[in-house]
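Pasting the structures in now, so scroll down.
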Structure 1
Amino acid sequence: MLNKYLDIKPEVARAISEGKAVVALESTIISHGMPYPQNVKTALEVEALVRANGAIPATIAILGGRLKVGLTEEEVEYLGKAPNVIKTSRRDIPFIVAKGIDGATTVATTMILAAMAGIKVFATGGIGGVHRGAQETYDVSADLQELAQTNVAVVCAGAKSILDIGLTLEYLETHGVPVVGYQTDELPAFYTRKSGFGVDYRVDTPVELATALKAKWDLGLNGGMVITNPIPEAYEMNPELINKAIETAVKEAEEKGIKGKESTPFLLSKVKELTGGDSLDSNIQLVFNNAILASKLAVELEKL
């Protein structure tokens, strides 16, 4: 039945069937994360890093209503230029498919399509979470619920620092999602290596990570795992500077009534503007760093 909707790139399908390492990659970073041509250049560089570290990349999107697991270079280019690509979460999938239009996948949707294809590891920048002021707005990312139920490990640089990190961790704990620090005892906060919050477990090697993941799923404990990987020190932003920019951006979003799926792109764009573009440079480097770790994890997982 899935074949009616799902297109798996031949190279990716072959790797999955042969038990080779595959890493899923999202597409909102291409369509909503940065301007053309930097978006396409970054996406292709991430794919090259995955290959260099022993895995096959599978960038995920919805094109012309087809669920695509693995894009060609031409499709990445198209997605980077195309206007009116819909930022697609779980609730949007049936409508994007039914209308035969284009959708860029969020963390939640990338996890769903990766799981459909049999991919177990996904690299992204940062997960969504509980937004600041959620006690009034109830603005909680669908990413968190997906992590609670879908068997895909997500390698990220922590929750985006535009969020309420404490409440995000509480939500993940309630739903039984392990939050792991890779070579760190403290949760990274996307642009910075520290957040003031601890992780559930520290793991120091890809082998340890793979072993814990396999045990989780072998035991029938469904749901993902958040593997937080701090941004490299050379690209870490000044915490005082970035937090001031975030507070300014959040305040402006509130004043303009920007909510829901529009809030994260707005906030990231505003923070980029307020930091003179430095936040975008950091964002790119942390995605590269996560792609490398995810590839190493995927390789070790396939050995078990």
Structure 2
Amino acid sequence: MNSTSSALSVTPVAKENHIFWNQSVKLASMLYHWKLVDSYESILTIIYIHQTYLRQEPFKHDNIFLPQLEKQLPKVDGPRIWACFHIGPYAIMARALIRRGYGIAILLKDEVFEEQYPTYMQQFKRSFGRKPNASELQFVRSSSSKSLIQLKQLLKKGYHVICYVDGEEGGSGERGWTQVQLYNKPLEVRMGMAILSQLSGVPIRPVVLTTEGEKLMVRSRGDLYVNNREQYSAAMQYCYQMLGELPAEEILQWECIPRLFDKIARDMRHAAEKPIWLPVYAKEKNMLLDIVSGKYVEVSAEQFEKMDALRQEFLKPF
């Protein structure tokens, strides 16, 4: 085998099942890194669950999860900075809050604005039968130098703000980042949400949504006020603590995990442990990924075909 450190790339013409498979393999490596899986058996089981999850309907109808969220979502007595994650049916948070009569402001990166803005509009129309008005839904682009000021002004007007704790809004420099612990491993995260809480005087309210079939699980922690700069890191840890309490069967619903793998694969240190190889799909290369070390190797077509045959046998229901 010839070792290579090049990152996996997926071509636009790659089949959907190959893309999904690559995501599941990266997920498995991260769960191994976090010590949530520890063997071929547990890895293949979690991959099977993840493959099933990826192939479900992207957006459940409102009559399934939305009523459950409305019942379980904690009631508050004024504006909040809702600290959410890209996990489970997170898109229904905005609809649930609007149905309570709250005005909502959502912070979006420019890269996803053009894609997600129409999605929010479509979901709103499906839920309410019309387009939202300005008193119900506002969007703030994170690239703007005045985005925090805009959000502060909206909070002052009584809007609730939905922020994604796992987002990477902000500049590319070191400023604005801090480190938290997730499953006893370090993770670099943005802390703009904590800064916004200090500037506005509005507390952070963390919420995590996950599903099991048609059952919605809502986890939330109490209000957290950020009073000074020294509390920024602790505030972000406060949010991630809840995410770190999820079992493997639920954390796999976190869509950011493959991206996290791409960021930290080089820093994984399990070299003394026995490798666990799985096939991955790359342009014009026959690649395997060692779940344990996070490293890729290129193999012969014959070796790859054997591994791929096992993969297809394992995923026969798909």
Structure 3
Amino acid sequence: MIKSEKVLFPNSYYDMSGIIYYPENFNENNTYKTIVVSHPGGGVKEQAAGLYARKLAEHGFLTIAFDASFQGESGGYPRLLESPSARIEDVSVAIDYLSTLSFVDMNNIAAFGICAGAGYSVTAATVDRRIKAVGAVSLVNIGILFREGLDHAVSVESQIQALEAASLARSKDANSKTSTFINYVPYTRDEITEDTPVYAREASDYYRTPRAMYPTAPDFLLQRSMQEIFQYDTLHLVDTLLTQPLLVVAGSEADTKFLTDELYEKATASVKRDYYIAEGATHVDLYDKEEYINPAVDYVAHFFNDQLKF
């Protein structure tokens, strides 16, 4: 039976909230290969990240899923800021915490993420050399997706308009006691149109219905976040500094699959690259649908066991 424990751990300014999942027959006198799991943009540790963390613990790993800075039960202000730099640092902060636990094998740490959390995990691995392997499911390069859209189709003029709106939102927030938020995905079914991408339609069903709705995941982000997001690119430095083994997982029917393809093609510095395609799955299918998740987790566990060596 997998046991879990909610934990708080510090970064430089506030406490982070996470859940540790212990493998079956856990013994604190042993050391364990450990996986740090990062959630999608707009998600929290109790959703897809926690599901993967628990399933990977069933394969014998010690795992931790945590809420990003400014989100969920983690600290930080302003609330619901999506900050790529903070989210990358969050991965390292989680590893800092793990280094204080005697049963964590610090020579066998993997970073793993879903959606935007996958992109942040990849970037963290380029600079934090304690990360010895990386896994990415339904990867979203959030900078590219928000800036350029599906298949890089958004015009520069539209990108500038989005930045102008974010800039004006900052002034509005500075002159009031409120914050200006935008939705990650359609908040209600009435907001879905024929132009809404498949991943956004399905994410709305995931986050905004009892399927995965959670009190600490309101599906908003602070509009000013767009300024930071637009500067971010998961692909930065992966062709030189991402030397660790890399496994990417994508659904064959995902409209975001091109982002995984781009990472896989560019990550030529990795000593071992592998690509698992979940046949028939879409982007969000890999968040919680057991028929796709279970074989994917089996593959991820085998990959990490092979690449993390005692």
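Every number in this text was worked out from the coordinates using simple rules, so none of it is lab data. The structure displayed is predicted, hence computed values, not measured ones. Cβ atoms are built from the backbone, for glycine too; each structure is taken alone.
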Working back from -12500 (helix-only ellipticity at 222 nm (-39500 (n - 2.57) for each DSSP H run of 4 or more, over all residues; to 500), computed), options 1, 2, 3, answer is structure 2
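I have 18.0 for mean count of other Cβ atoms within 10 Å over residues 38-45, calculated from one of the structures 1, 2, 3. Which structure is it?
On the way: 1: 18.0; 2: 14.4; 3: 27.6.
Going through each structure in turn, the value belongs to 1.
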